[in-house]
1. Quick check: -29500 is what I get for helix-only ellipticity at 222 nm (-39500 (n - 2.57) for each DSSP H run of 4 or more, over all residues; to 500), calculated from one of 1, 2. Which structure matches?
2. Quick check on the output: 1.8 is distance in nm of label points 7 Å out along Cα→Cβ at positions 57 and 89, derived from one of 1, 2. Which one produced it?
3. Which structure, out of 1, 2, was FRET efficiency 1/(1 + (r/R0)^6) of positions 25 and 49 (r between Cβ atoms, R0 = 25 Å, to 0.05) calculated from, if the result is 0.85?
4. With relative contact order in percent (Cα under 8 Å, 6 or more apart) computed per structure, which member of 1, 2 shows the largest figure?
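Please treat every number below as a calculation from the coordinates, not as lab data. From a predicted model like this one, the values you see are computed outputs, not experimental measurements. Cβ atoms are built from the backbone, for glycine too; each structure is taken alone.
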Structure 1
Amino acid sequence: MSSIRNLKKDIDNQIFEIISDCLLYTGLHPDNKSGDVTSIIEDAVILRNDLIARVNNPGKKENQKELKKHFQTVTSELASGVNDLCGRLSAVSKKKKK
């Protein structure tokens with residue numbers, strides 16, 4: 001199991017990359033209404049805060065198997081959340097082209 005510090009860094013890095021992509025899109029397409037992009041950024045921040053809170057409060061620390069399963073769940077939810085946010089940003093950019 002990787003360290004909790006590395007897991008927090010992974011969460012921050014991936015979420016901040018999504019936010020950076022959203023801001024880049026908004027900067028490149030200022031004529032487009034940015035309401036969809038703003039909601040993606042808001043959801044990214046909510047996801048980050050939720051995952052960090054769950055990493056900081058894992059529950060019972062006595063059982064190593066449960067603890068490992070908890071952190072694996074957080075990691076998988078990070079991956080699925082980032083994929084969802086990227087998909088939403090792609091959908092917004094495709095909608096712009098039409």
Structure 2
Amino acid sequence: MKGFVIMVDFTVKPGSMAAFRALVDANARASCRDEPGCRRFDVLAPKGDEARVVLYEIYDDRAAFDAHLASAHYAAFNRDSAGHVTGKRVSELQLVCEGSD
């Protein structure tokens with residue numbers, strides 16, 4: 001199964017995790033609910049690192065991800081979360097094997 005994968009690794013400011021999580025969780029839910037090309041959007045908390053949040057997102061293709069970037073809920077998340085993070089690393093990957101297949 002093919003897919004376009006995005007991983008985002010955020011470093012969150014001290015004292016901002018609750019606010020950031022509310023924003024990112026809402027964005028994840030809206031993406032899965034409202035975007036036909038969004039197949040998966042997980043919000044992950046790395047064990048032992050209270051300042052990081054990692055996103056794992058799977059889209060049908062690059063066009064579906066571009067539609068995500070153009071969505072109103074993403075624009076709101078991007079704007080409202082900016083003050084809560086000190087770092088953001090984005091990786092684009094190609095899904096080449098899904099273990100459940």
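1. 1
2. Numbers: 1: 2.9; 2: 1.8.
Label of the source structure: 2.
3. Working: 1: 0.65; 2: 0.85.
Answer for the origin of the read-out: 2.
4. Values: 1: 37; 2: 48.
By relative contact order in percent (Cα under 8 Å, 6 or more apart), the leading structure of 1, 2 is 2.
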